[in-house]
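Below you'll find a set of structures to go through.
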Structure I
Amino acid sequence: MVRMTLGALLRPEARPWIPAQEEFCFCKTSSCEVVYFSDGQALFRKDDLAVPVGLKEPGDSTAPVCYCFGWTPQKIRTEIDTTGKSTAIDQIKAQVKAGNCYCEVANPQGSCCLGNVARVIQGMRVIPNSERR
């Protein structure tokens, strides 16, 4: 994880506490309030970030899964309901290829979101609108 990620995503009042060392990790456990840790010690919690952490908010359909291009579970679900499929992965890949990705700054994980987006899409059972009621 790079310090640039912390500097970009922490609330201003938390930024003075960014550690001098480069070694810290992202916690992927959804039930854990800690977002960043080092040597087993919590560094920053969800409340310290200026953005919601999608992986930490599994029930929030508006929390981003793609921070660069604004994909949320709700947006993906709407597209699937409207068209029967999601184009999120193809659109993200095209933007990455065009050099428009900045995951190391925008994504709390500090890495590419494609795996997260794919998991969200796979987790959505496509139910025809006629069966939803």
Structure II
Amino acid sequence: MTHATAEARPADPAAATEVFYDGACPLCRREISTYRRLEGMDRIDWRDVSAAGFDAPDLERDAALARFHARRADGALVSGAAAFLAVWRRNPRLAPLARVLDRTPFRQGLELAYRGFLRVRPLWRRVVS
């Protein structure tokens, strides 16, 4: 029996291929910068929605600035906790954790935490900048 290499394995349909983030937010920029340095993240198209000329056919700029969004390999556009899980699935070390957390009770808890963060995000933006 032969073992398939990581490159030969089928792509995870729930892994991010495109990420939409607010590049005008200092906290968001730092987080994206951290993600981009991780293994596997070079396969993601990182899209700064605050940049002039931003255009995505199925995502309005205001919606993209309000929440973190990602397009998965299966074409689905997801936001919030689901978007973070899609990004984590691209990294070999984070992918197992993402697969475990991408279940209803955990995903709902992560989404609640993300919504809580969104409420304090304006304050964090001022502190971090």
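Quick one: helix-only ellipticity at 222 nm (-39500 (n - 2.57) for each DSSP H run of 4 or more, over all residues; to 500) came out at -8500 when computed from one of I, II, so which one is it? Let's see the in-between values first.
On the way: I: -8500; II: -13500.
Derived from the structure labelled I.
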### Query
Given structures I, II, which gives the highest value for relative contact order in percent (Cα under 8 Å, 6 or more apart)?
II
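Of the structures labelled I, II, which one yields 15.9 when Kirkwood radius over Cα pairs in Å is computed from its coordinates? Display every interim value, and only then the final one.
On the way: I: 15.9; II: 15.4.
Here the read-out was taken from I.
Every number here is computed from the coordinates shown, using simple stated rules; none is lab data. Model, not experiment: these values are computed from the prediction.
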